[in-house]
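None of the figures in this text is laboratory data; all of them are computed from the coordinates on show. Quick caveat: nothing in here was measured; it's all calculated off a predicted structure. Cβ atoms are built from the backbone, for glycine too; each structure is taken alone.
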Structure I
Amino acid sequence: MQADPGAQRMLDMPETSYMNDEQLAFFQGRLLAERAEVEAHLEEVRKAIADNERSGDELDRAAVEEELRLLLRQADRETRLLRKIAKALRRIEEGDYGYCEETGQPIGLGRLLLRPTADLCLEAKERQEKREHHFSKSRGEA
């Protein structure tokens, strides 16, 4: 598998260069590309949903309804991702991108390369997931 040279260039920069103009431009480009990809896929999902709604075959209705349910879940996930991308792009404009919303500490290039929409550092994200898990257990969901 070929490594992304742009990502490697970001990783090769010294820590003192964290969230410099080049890194911000790199992540902005990644986020814009991801947004375009998600929007295009979401349009395909919308068309598939519209096509399913026109299908009138009663014999296959259960299969069609299950496929429609899956498409709606996918559209919901992608809509939430679009909101996260928009938030990350706003954070770039405001100068907050790359820093944890909870602690103010750097999120880290490695984490941002894997998840450019990350707004929490790894430690804060782990605390959040533990709180959510504890909350769901206390409600009897887990």
Structure II
Amino acid sequence: MKFNYVYQKVVDLKSNEKTQAEWLLSAAVGELQTEKRSLHQLVEEKAYVDKTILVESENCSSMLRLQELQRYVEHLNLLIQNKLADIQNAEQNVERNQLHLNGKMLDEKVWLKAKEKAQSSFQQMIILREQNELDEMATVRFAMRAR
């Protein structure tokens, strides 16, 4: 006799939901890493322009060129601020997806535990049935020998 769990489709559904939550978390982490790389590039670009301003000011470059570089630095500062906000949003998204995954993992664990209990009960029932059959066979043999 084979064990057939009545709620197997629910267990499969919970497993699929957990897998989807893992994918969402993975995508959110990837997005966060992309945002951090982008921020790093902006910071490097700003450092390079700051160094360029310093060199050009020592070389007595034109005021127009220095003002242009300064406006570019201000623009980079604005981009950096925006990127920091994007990173914060991405981190919040990662946290949300982590909480969602934790909930799905808990759901799956509950259903798997219920399945294990049902399977254990089924195995106990099979063992009890086999034992009863063996007892009955022994009783019949004893009764036949007693005649």
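Identify the structure, out of I, II, from whose coordinates relative contact order in percent (Cα under 8 Å, 6 or more apart) was calculated to give 22. Let's see the in-between values first.
Working: I: 22; II: 44.
This value belongs to structure I.
As an exercise: distance in nm of label points 7 Å out along Cα→Cβ at positions 17 and 33, calculated from one structure in I, II, equals 1.9. Which structure is it?
Details: I: 1.9; II: 2.9.
The read-out comes from structure I.
If FRET efficiency 1/(1 + (r/R0)^6) of positions 97 and 129 (r between Cβ atoms, R0 = 30 Å, to 0.05) is computed to be 0.05, which of I, II is the source? Display every interim value, and only then the final one.
On the way: I: 0.85; II: 0.05.
Derived from the structure labelled II.
Identify the structure, out of I, II, from whose coordinates helix-only ellipticity at 222 nm (-39500 (n - 2.57) for each DSSP H run of 4 or more, over all residues; to 500) was calculated to give -35000.
On the way: I: -24000; II: -35000.
Among I, II, the structure yielding -35000 for helix-only ellipticity at 222 nm (-39500 (n - 2.57) for each DSSP H run of 4 or more, over all residues; to 500) is II.
Given a value of 125, 21, 15 for Cα extents along the principal axes in Å, calculated from one of I, II, which structure does it belong to?
Values: I: 64, 41, 33; II: 125, 21, 15.
Comparing all candidates, it corresponds to II.
Quick check: 16.4 is what I get for mean count of other Cβ atoms within 10 Å over residues 81-88, calculated from one of I, II. Which structure matches? Please report the intermediate quantities before stating the final value.
Details: I: 16.4; II: 13.8.
Working through the options, I get structure I.
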